[in-house]
Structure I
Amino acid sequence: MEKQAVPIWEKANLTIEEAAAYFGIGTNKLREITSNPDCGFVIWIGTKRLIKRKKFEKYLEDVDTL
């Protein structure tokens, strides 16, 4: 069975690279933001971090500057 690609806007969790492309924020800035232990929109799977897309969208709505 062929694996189908899920459109980025339908994914619940994004890699750093996907989030950078989707939100127009650099990967280094995303790594800086998500390195905070209190960050509520990141999931750690070993050393890989995934960004919860909807929670990050809410964070961006509420934040004044990055």
Structure II
Amino acid sequence: MGRGRAKAKQVKVARQLKYNGGHTDLDRLSDELGVSPVQPAEIDDSYDDELVDKYADYADYQPKDSSAG
């Protein structure tokens, strides 16, 4: 007994998730999960010059068209 009410609630929640406008409140989610906001890590753009020089020739490589035979 009581399964109908629980199932109806699950169906309601599932429909809300499926047909929601797609907006996710990330601040509310982080509060609910108990985590502090994290700043994105800074991306290291430095390249190893030796590797850049080594593979620079491949950057403009155009393979020959093998179907034109």
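Side notes on the structure shown:
- Value 1.14, calculated as Cα Rg over 2.2 N^0.38 Å, assigned to which of I, II: I
- Label whose coordinates, when helix-only ellipticity at 222 nm (-39500 (n - 2.57) for each DSSP H run of 4 or more, over all residues; to 500) is calculated, return -11000 (choices I, II): I
- Structure responsible for 3.0, with distance in nm of label points 7 Å out along Cα→Cβ at positions 3 and 35 calculated and labels I, II on offer: I
- The maximum of distance in nm of label points 7 Å out along Cα→Cβ at positions 27 and 51 over structures I, II, that is, the highest value, falls on II.
None of the figures in this text is laboratory data; all of them are computed from the coordinates on show. Every value quoted in this text rests on a predicted model; they were computed, and no experiment measured them. Cβ atoms are built from the backbone, for glycine too; each structure is taken alone.
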